[in-house]
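Read-outs: derived from the displayed coordinates by stated rules, not from any lab. Just so we're clear, the structure is a prediction, and the values are computed from it rather than from any experiment. Cβ atoms are built from the backbone, for glycine too; each structure is taken alone.
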Structure P
Amino acid sequence: MSKNKLWIGLAAVAFAGISLWWMARTPREVNGSGQSEREAGVTAAVVRARRSPMESSITLSGNFKAFQEVDVHAKVAGYIRTIYVDVGDHVKEGQVLAVLEVPELAAELAGSDAAVRRARQEVLRAQGDVQRNKSAHGAAHAMFARLSQAAKEKQGLVAQQEVDEAQAKDLEGEAQVSSSQAALSAAEQALEVAQATQKQYSAMSEYTRITAPFPGVITIRYADTGALIAAGTSSSTQSMSVVRLAQMSRLRLVLPIPESIAAQIRLGAPVKVRVPALNQDIVGKVSRFANSLDSQTRTMETEIDFDNRDGKLIPGMYTETMLTLNTNANALQLPIEAVAQNGTDATVLVVNPQNVIEERHVRTGMQGKAMMEITSGLTDQDRVVIGSRSQFRSGQKVIPKEIAGSSESGGAS
């Protein structure tokens, strides 16, 4: 009986020793260093910065506008005699859209034509008077010259009275030539005035034909046959347009660029435009920009032109435009959740070769939906803690567990 108790006691002691040895051994990690889990620290998910293409862009909403659009007015007042176009008609530059009936203008044009004809007759008559007076003056001058010469050669041959009368007729003929020349000049000036008046009324008569200032499509027809149209140049009356004309073979997309990126806009910068109505992407380039900010919206008006000769695009269509601002074919990138930002300061938690956390200040660049560019302070060999940063502190020892980085293509917004 006593031997059994002895063996039972020895077995109990042995079991207790083995249990204590096993409990002391289980916390050991199988990592080759023999450190315990408590010594190694908690597990930290880490990711390595990677290099890949990245671009900075901004997405803006907008809609297409006709490249040119104008309400066509009449230059003179009158009734529409004929209108040749309607909504949807395609017209060419210079094509007649409508013709006005202006009876008063027709009468004034006829009167100006008659005035020109009369002025021309007056010029012809004055020219005849000049020729006649020149001939008479030439004969009188020759008579005076002969008598004067004979009187000088032989005294008493010609009476002095005859010489004086010949001289008077010579001077009278000269005065008549001068008078007829002045009358001719006045007649020519009167002809110029009449011709100017005729040109004025003729030009006004041409304005009764309303033509297209550029090729395009009629989008609105305001007037019908017989409507009274006031002159578009009159400020005292409210003139009515005849039609509205829009150039649609070329469209422009106007974008309000925010002040924060206005300085980055460059002529020729590529633009990717999504047209939801067509389920299609089209590419354009920046054609022009205002170079100044709107004081109310703090935006800069920027325009992109698109060829629309096939007519697929319609003014007013909604668009989503991705405007590329900057590109980097070899940008060092980290997931956004790995970077802590406080104003202009940015930090990351780096796990050094000794598996100890270090807080490091970095500089950031472009930012995408999931990735951020790191411009300095980090290399592609560094391991960076990703996830809940509040669980870690600088100097803490961790067990790094590397995970795959983000699969984002690098587009930034």
Structure Q
Amino acid sequence: MIKLLEGIRVVECAVLPTGDHTGRLLGDLGADVIKIEQPGVGDYLRDLGGMLGEHQSALHLYCNRNKRSVTLNLRSDEGRKVFFELLRTADVFVDGFADDACEQLGIGYEEQRKVKPDIIYCQTNGFGAQGPYSPIPVHGYMMGAVAGAVTLQEDEEGIVREVPPPDGLYFAGVLDGPLMGAMFGAMTALAALQQRNRTGEGAYIDGAGADSIVAAQATDSVLLWNRNRIDKPENDAPPTSTHPRQRPKYTFYKTKDDKYVMLGAIEHKFWDNFCRGIGRDDLGQVKDESVMVDFQIQEGGRTDLIDELRVIFASRTQAEWVDLAVTYDVPLSPANQRGDLLDDAHLRAREIIHESVHPQAGPYTSPGWPAPVAGQPYDIARPAPNLGEHTAEILGELGYSEADVEGLRHRGLV
């Protein structure tokens, strides 16, 4: 298990992925994450998406792993009393609700500071707590919409649809707004813990999925926003819309076994390595040695290079091309489709494809931790909990007897 955050306690109030992921990221790193849920209702992510068992959605098993669940009625004075007892034992509070829901419940940041002055209060939701959009309920696609991550046009029926990225973008793909918001929120909470160690002060963090998507698109954005200030635009990276014929050293090819690879031999030295590896030194051309990276692909005016390379790539399997890349030091990799990931030997070796068995849902495959820690192999210490599964356990840690817990349960407070 990864134990980097062992000894850190996180209390989480969240439903749906943004807040859930924030707590999950901290739990994956070893923190003790206690998820507070409404009695009888809980996080409705349990029932959202494909189900592996009753109230055991695939998303719930992932987003709520490495957590304990306690049910608590935060709308009652007695429930809030228990909450603040628990908060006194915490280092970080994750608020995954929209807008000021925690304030309305009487457990917002200012109230928390009265009983826990050094609390790290990490709010992560779609649009954040500040700004004119903050009161709006948010789902994942909306974060991308505000952040400019989608391109829209009307079809022949006048229906608005998403289309591929426009010309000028260098990176394609879909950004997961809730996960991006959680990543920046959790990272900032860790930095706040370091500040607290140094100064004794807590912090209030206002994280937003939409903001995080803006930050994650920074490569394209800084080039676009500063285009009129750039004096020498030559040697730009080819955007995703560039035809492969214009960039045959930086594109995709089909292999002998009907799989795909991507070649990225844009530096002169790597292109020379590739040519040597395939026994085709004749493909190398006289170059301007003052330019280390060459995105201009029409070597010597050749526009048929891609046609020659297509035949060459079709002569070997994907695995054979990967061997060549390793042997000759060539930027060349498999080009996996989503369904191929489970069979990728590299991803398997790094254990990012994690197999587990949930006590109720059974066998389950999910991403592990993407930054392995030496000597601390990743595993799921706590499978995603049933609603209120750990209520008696956690209240017992606060000093409540079995009779006390049963009394709370009888009064509908847990």
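Each of structures P, Q was scored by Kirkwood radius over Cα pairs in Å; the highest score is held by P. Structures P, Q were shown, and Rg and Dmax of the Cα atoms in Å, for residues 69-148 alone at 27.9, 90 was computed from P.
Taking distance in nm of label points 7 Å out along Cα→Cβ at positions 93 and 109 as the criterion, the top structure among P, Q is P, with the largest value.
Looking at relative contact order in percent (Cα under 8 Å, 6 or more apart) over structures P, Q, structure P comes out largest.
Comparing mean count of other Cβ atoms within 10 Å over residues 101-108 across P, Q, which structure shows the greatest value? When mean count of other Cβ atoms within 10 Å over residues 101-108 is calculated for P, Q, structure Q comes out on top.
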